[in-house]
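Read through the structures below before going on.
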Structure 1
Amino acid sequence: MESAAVTEAAIRAFERNYESLLRNESGMIPENSISPCDHLPQLDDFSSGAEDFDPALLAQTVVIKLNGGLGTSMGLQKAKSLLPVKGEDTFLDIIANQILHLRQETGANVRFLLMNSFSTSQDTLDHMEAYANKDLSGAEKIELMQNQIPKIDAQTLAPVVWKKNESSEWCPPGHGDLYAALSGSGWLDALLADGVKYAFVSNSDNLGAVLDAGLLRYFADTNKPFLMEATQRTEADKKGGHLAVRKEDGQLLLREVAQCPEEDIDEFQNIGKHSYFNTNSLWIRLDALQDLLEKENGVLPLPMIQNTKTVDPRDSQSTQVDQLETAMGAAIESFQGSAAVCVPRSRFAAVKTTSDLFAIRSDAYVQEPDGRIALSAKRQGSQPIIALSEEYKLVDSLEGLGVPSLLKADKLSISGPVRFSDGVSIVGDVSFLNESGETKWIAGGTYQDEQIVL
């Protein structure tokens with residue numbers, strides 16, 4: 001890690017997690033050790049969503065977007081944020097325009113950082129050159145580099161050796177690396193020196209996560225060191241990390257699925273019991289973070305997540321490895337006085353699969369004046385459920401598929417090769433099944449609560 005110029009802060013964080021691995025600590029959070037988090041303050045209780053921004057607060061704020069993902073699960077080999085989402089606009093274009101809109105509307109030069117990985121850095125910086133004349137380009141201005149750590153050979157517990165592709169010997173340490181990256185890169189000191197006190201952090205693939213005036217004011221007024229945005233879980237979210245309360249000391253915590261024992265999976269996915277999930281949108285007091293890092297010898301005590309994979313993710317027969325990761329939301333149990341707030345679904349429009357991308361490209365989602373991509377108000381907060389068969393797992397499979405109207409859709413299921421003509425509208429629960437192997441065209445028109453075999 002020293003030879004690869006990894007920062008001292010990242011090395012310390014890795015050392016802590018590696019020692020946990022050697023002690024055979026699983027990081028598991030069993031069901032009998034926690035209670036449900038059954039009440040959170042609602043954003044609507046203190047914010048109408050129409051507040052004006054306070055320029056003084058904006059001058060103390062940085063927006064950080066996590067942009068390290070390649071989207072390999074969807075067949076991508078470049079930054080997922082470079083995927084077109086609405087028309088020709090990519091995630092990055094939409095995010096850039098959100099920041100530019102905010103600056104134009106308020107007159108405040110809101111700071112902006114992209115947390116890139118070694119896999120996404122160059123593609124991202126190249127794309128952002130289109131915004132050079134708008135002060136949104138250049139690594140020295142907008143890039144916070146995520147660290148890299150060695151993958152661990154699951155048998156020997158040594159750094160894995162993979163001569164076929166030495167870059168495969170390394171992996172990102174999860175988005176919990178945010179804290180070590182801020183500290184080790186010098187960005188934390190630089191931001192504080194510039195008078196920046198508040199950080200709003202969210203995923204680049206969540207286009208509903210924009211800087212909100214009411215939330216910023218609430219965060220500043222309550223003087224909390226850390227605030228997590230959570231929202232109500234649905235069936236679509238049951239595999240995502242949920243909030244809970246540790247019985248031992250009443251501390252809020254985040255439990256990810258990788259931290260749930262196999263025998264407790266049903267309870268983990270019980271959305272009636274564990275009703276709030278982490279949107280991965282966080283508000284962090286940077287001065288509080290600096291104080292905590294000093295107290296903890298430069299490393300936040302985040303639970304280690306042991307992620308077992310193969311050294312080459314495309315080769316299931318390659319060497320089995322452990323990737324030692326942390327989740328940034330887990331810091332909710334590190335900051336004394338941390339809290340969470342329940343936000344409406346409109347602040348969560350994440351794209352993790354081709355089904356998500358198919359939905360968000362449709363008219364079920366609209367672009368708001370502030371640049372945010374959100375569910376259409378006509379859907380009254382209800383997401384359309386999209387179920388695509390295995391042949392649509394990769395992004396390329398969506399090209400030419402067409403995008404029907406999903407404004408009134410409850411669920412759309414597609415199995416087998418189909419193509420949508422112009423003018424197709426889905427209402428209620430509709431499924432299309434084609435087992436012929438030949439591509440079938442769906443004629444224009446309205447399809448309502450039907451199961452159609454082609």
Structure 2
Amino acid sequence: MTDTHLTDDRAPLRPNLPEFSVSELSQAVKRQLEDGFAHVRVRGEISGCKRHSSGHCYLTIKDADAVLDGVIWRGTVGRLSVQPVDGMEVVCTGRITTYASRSKYQLVIEAVELAGIGALLKLLEERRKKLAAEGLFDESRKKKLPYLPEVIGVVTSPTGAVIRDILHRLADRFPRRVLVWPVPVQGERAAAEIAAAIAGFNALASDGAVPRPDLLIVARGGGSLEDLMAFNEEIVVRAAAASLIPLISAVGHETDTTLIDFASDRRAPTPTAAAEMAVPVRLELVAAVQSHALRIAQGLARFVVERRMRVEGLGRGLPDPRSLLEGAAQRLDDRAEWLKLSAGQFLRFHRQRLEALGERLRRDMIGIEIVRLASRVDELAQRLAPALFRVLHRQEVALAGYGGRLTNWQQAQQKVLERGYVRVRDAAGTVLVAAAQVAAGSELSLEFHDGKVAARAVGGAAKTIDKDKPPPRGQGSLL
């Protein structure tokens with residue numbers, strides 16, 4: 001704001017300062033800050049770190065007396081070696097610019113580093129505890145190294161002394177085929193390429209043009225804690241833990257420790273020591289094989305000598321073979337004769353036994369048949385009683401009918417006799433029905449309806465009755 005002094009007789013004074021619009025002034029301030037602070041390093045504590053949906057990261061860097069806003073563009077976030085976290089003390093490298101819409105200035109961050117060894121160690125310890133809680137460092141997950149791998153894969157820088165030390169040591173101990181996957185061992189791209197190399201070796205086919213290694217060595221030479229940070233990155237540790245191929249970590253010197261050492265199957269204090277772990281000493285192995293071969297040959301020779309002496313000793317204790325054969329032949333003749341006699345007895349004995357069994361079987365069959373017939377008789381008897389009762393009943397009914405008929409016949413005969421007829425019988429009781437049957441002087445019996453009368457025939461047969469002559473009145477004579 002410009003003060004204006006007015007007098008009674010004079011016009012207002014015009015200031016000498018140039019006039020800016022808000023945008024012009026904002027642009028001027030922006031240029032001034034960007035030109036004066038185009039590349040700065042700011043140390044402080046991260047606070048309010050937020051990742052926007054656009055991928056940009058917004059945070060605040062503060063110390064005891066001041067606060068500075070910061071932004072990390074999306075393309076830069078993925079390349080950071082240290083991802084920002086609240087409470088982390090860092091050194092941020094970038095440039096100062098302004099945000100005109102809010103009249104504020106901010107630091108556009110291009111790189112983030114931990115501020116001091118203490119902060120870096122704290123970060124590594126927290127990361128170690130996190131990965132250990134997931135079980136990535138468990139001893140039960142670690143694989144046994146092959147005794148003599150055919151192919152060894154090495155993940156390291158192709159230009160450093162590490163690969164030469166490893167190849168030289170392998171050639172001295174036991175020459176093997178070595179595949180090198182070249183990677184940077186420090187810098188922004190190092191962690192991603194080391195993890196990709198481990199995964200790439202695991203993805204090789206065992207029968208492909210490039211053979212799949214039997215053992216992996218991840219190595220680099222010594223350096224500061226910051227130089228070894230690539231091997232502390234979570235992506236590298238997870239790749240080492242997920243490797244199906246046994247893996248030896250050989251990062252730094254003996255006193256250096258990185259997180260990949262906890263996830264690997266074996267830690268080597270130096271790259272040269274990793275080569276010594278990978279293969280045995282060929283000369284020592286050849287000497288051991290020769291020693292074992294000599295011991296086996298000596299043992300076999302002693303075994304053969306001992307067995308020969310034992311056989312010879314046993315041979316001296318044996319009787320004359322001829323006498324053994326003669327005695328055996330005589331025993332064979334005796335056995336043959338005994339067998340011949342025993343065969344007949346055996347057959348006779350079993351024939352008798354078979355006949356006895358047959359007889360017993362027949363008796364058993366007869367007994368079974370008798371039982372079956374008795375059961376059948378009982379069954380028929382049970383069926384016969386009702387049938388017989390029915391037959392007798394029918395006969396009784398028929399007999400009663402015949403009796404009734406006989407009574408009726410007798411009554412009819414009696415009525416006939418009552419009408420005046422007589423039944424004539426001879427001495428034998430035979431009923432006479434014709435005169436020709438009566439001989440002169442024969443004894444007769446006359447049966448009336450109320451009794452019998454004896455008579456004698458005084459003449460022969462009666463005269464022939466004339467059919468044309470009518471019969472006399474009255475009963476007439478039966479004779």
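Each of the structures 1, 2 was assessed by relative contact order in percent (Cα under 8 Å, 6 or more apart); the largest value belongs to 1.
Of structures 1, 2, the largest value of distance in nm of label points 7 Å out along Cα→Cβ at positions 93 and 109 belongs to 1.
Source structure of the calculated read-out (helix-only ellipticity at 222 nm (-39500 (n - 2.57) for each DSSP H run of 4 or more, over all residues; to 500), -16000) within 1, 2: 2.
The greatest value of mean count of other Cβ atoms within 10 Å over residues 229-236 among structures 1, 2 is that of 2. Here the criterion is mean projected area of the Cα convex hull in nm², and among 1, 2 the highest value is seen for 2.
Looking at distance in nm of label points 7 Å out along Cα→Cβ at positions 37 and 261 over structures 1, 2, structure 2 comes out largest.
Given that FRET efficiency 1/(1 + (r/R0)^6) of positions 357 and 421 (r between Cβ atoms, R0 = 35 Å, to 0.05), derived from a single structure, equals 0.95, which label among 1, 2 identifies that structure? Among 1, 2, the structure yielding 0.95 for FRET efficiency 1/(1 + (r/R0)^6) of positions 357 and 421 (r between Cβ atoms, R0 = 35 Å, to 0.05) is 1.
Only the coordinates and a few stated rules stand behind these numbers; no lab work does. Everything numeric in this text was worked out from a predicted model, so none of it was measured. Cβ atoms are built from the backbone, for glycine too; each structure is taken alone.
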